[in-house]
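Structures follow.
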Structure P
Amino acid sequence: MHIYSARVNQTVGETLKYTEIVKDVIDYIQKELKIKIDEKSLDYIRLISHLRYALYRIENNKPIKNILLGSIKRQLKEEYKLSKRLVKLLKKIR
């Protein structure tokens, strides 16, 4: 934890907080989709990375504009609905 915290310029407390939130989000995704994500897979590692950066952007008020959002809403309707539920979850646990 200390090495990771130093590497990303966070306190150990922040790193621990992010780790708990990421775990909660992954648990929620697995429950909602009725799947088990292989913790040794590249997909799992990428998901963790994306979630950590998203949390960093949220905490530091650095939103990004997704130019593909309209297309995502149309083509990935269920995934988009899940993302909206995840936003609600994050608001509760943050």
Structure Q
Amino acid sequence: MYTLLNALELVANAPVPNPPPSPPPGLDKLAQTMLGWLKWGVLASGIAGIIICAGMIILGRRNRNQMAIEGMIGGAWVLGGLALASAAATLVGVFSI
């Protein structure tokens, strides 16, 4: 007959299940489509952001130097966002359990 201590030892030594990730049935194609749309949206937003920041730098060249400074800072934020978006899949893969 098992005692409480023997039962706890069996539970403590049991391996923890760790199955690989798998999509729910029927959602694989939808998830791929949504991720593709999001990637396209990030790229389009990045292009628009860089063009807007470049315009701010050009317009702020004379007597509006604060606008040029904001354009430079905004450009750094846009490039940082694009770098983060391009590394998203790698970062998730690194930190997945």
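No lab work stands behind these numbers, since they all come straight from the coordinates. Keep in mind it's a predicted model, so treat the numbers as computed, not measured. Cβ atoms are built from the backbone, for glycine too; each structure is taken alone.
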- Task: Assuming 20 is relative contact order in percent (Cα under 8 Å, 6 or more apart) as calculated from a single structure, say which of P, Q it is.
- Result: Q
- Kindly point out which one of P, Q the value 11.2 was derived from, the read-out being mean projected area of the Cα convex hull in nm². Q
- Among P, Q, structure where mean count of other Cβ atoms within 10 Å over residues 24-31 as derived comes to 9.1: Q
- Query: Taking FRET efficiency 1/(1 + (r/R0)^6) of positions 16 and 64 (r between Cβ atoms, R0 = 30 Å, to 0.05) from the coordinates of each of P, Q, which one would give 0.00?
  - Reply: Q
